[in-house]
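Listed after this line are the structures, all set down as structure tokens.
Every number in this text was worked out from the coordinates using simple rules, so none of it is lab data. As the structure is a prediction and not an experimental result, all values here were calculated from the model.
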Structure 1
Amino acid sequence: MLLDLSGKKILVTGIANNRSIAWGIAQQLKAAGAELGITYLPDEKGRFEAKVKELTSPLNPSLFLALNVQNSSQIEEVFEAIKNQWGQLDGLVHCLAFAGKEELVGNYSATSSEGFSRALEISAYSLAPLCKYAKPLFSKGAGVVTLTYLGAERAIPNYNVMGVAKAALEASVRYLSEELGPENQVRVNAISAGPIRTLASSAIGGILDMIHNVEEKAPLRRTVTQIEVGNTAAFLLSDLSSGISGQTVYVDAGYCINGM
């Protein structure tokens, strides 16, 4: 059986620009035949909307929706639009994470209460309400994919509060997998991607050192690309992965196996 997402309706969140991992995922889902819905983070001047709309127009998304996960009404509106236009949802891609630049350098103990709450809300908690509103729309065998990183289980310099948020996200994957699986065979998984040069990762102190370390020590002696992560997401959202749920799948050129 070849990977085929024809007829699948999948919502992709978190595209910011052409270096976003979410963009690599969206491209590969479209290449496999999926019909896409795309969300963007609204801002007062509409800059993100225009940028994401122009970038994703070649993918011909049938839904293009504003989504700020700190706005519960907006979350409801997104899934109401999906219900009205699609009637069901076959896949949900959660690529949402944020921490202030000041929280991603120096000592973890210096994390502010506000910074901690914001990072956990956007990067970890947001998966729960998205699944809550998606739940009645999920088709049988639907899939949810989110993005995590090795910093969830190891202390990575400067990753700090984001590592704590990703640990919470991975725990959420397990609990949501248990919740969503019984009724409609909905699967929830995470991809732990190696460090990639993105707008989001540029906020992490020493990100280039992290990438160079992977290139020197990973078994494949390189880091990975957005497209490679996208290929794994397409697999996890396809029928080929029907027996996989509650897992963290590492796409990091093998770096996670090293003791170095």
Structure 2
Amino acid sequence: MIAILRRTAWSAALVAVACLAGPAAAHFQELIPSADVLPDGGSVTLDLRFTHPMEQGPAMEMVRPARFGVLHNGTDTDLLDSLESATVDGHQAWTASHTIAEPGAAVFYVAPQPYWEPAEGKHIIHYTKVVVDSYASGEGWDAMVGLPVEIRPLTRPTGLWTGNLFRGVVEEDGAPVPFAEVEVEYRNDGTVGIPNDAFVTQVIRADADGVFAYAMPRAGWWGFAALTEAAEPMPAPDGSPAPVETGALIWVQATDMPEAGG
């Protein structure tokens, strides 16, 4: 009996060590529109959730954001009141609709409230944006919102084919971040199998000018998350100072080439 108990305790310890040694699941703030291009303008629906996109969850609680808006043709519009409550995996999420009446790229963005991650002992704030091009104008897609950390697209982030190379610059307070680490995840719809944990999150190191590049191998939505640490900590739930992970995220859709006449 003692030997059995010892083996059980040893097995439990091994499981605990394995869990601690395993890679932590990447958190991504999703801001996903119903389309990245509106050929005739009109309405777009956006879904906001905090989750692990490649693994299809689990979703985490997302309280009402601090900011939610759209930058279109130089005008910044507050859309916070347009948010409607939604539930994903039993946790708070949000949805919104917005009509784009004029041509030009609309840059939707969200600044969420800090999320406390007890497993990592830090707060997480992911400043996230996505571009929707109204009337397929091809204009205004590189407009910057002015978020504390933000990705400046060097490739137009709309109308991209599967396999296209997406390039961007990681900026903090308007300046490039040399050698920033960028995590990349596919928003899995359940059709992609994951061989092992190494394939869940792709990782890129930006160059000395903060520039990164990634070729999207599959149709669908891809999230690019450049992670930095805020200069000032925030109080943890117990009142002690805790680091703050600030992320600059942009979502980009890749589309398969259809057959002629299709």
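General observations
- Highest-scoring label, criterion being relative contact order in percent (Cα under 8 Å, 6 or more apart), among 1, 2: 1
- Here helix-only ellipticity at 222 nm (-39500 (n - 2.57) for each DSSP H run of 4 or more, over all residues; to 500) was derived from just one of the structures 1, 2, and that gives -12000; the source is 1.
- Highest-scoring label, criterion being volume of the Cα convex hull per residue in Å³, among 1, 2: 2
- semi-axes √(5λ) of the Cα gyration tensor in Å, for residues 59-154 alone from the coordinates reads 27, 16, 11; which among 1, 2: 2
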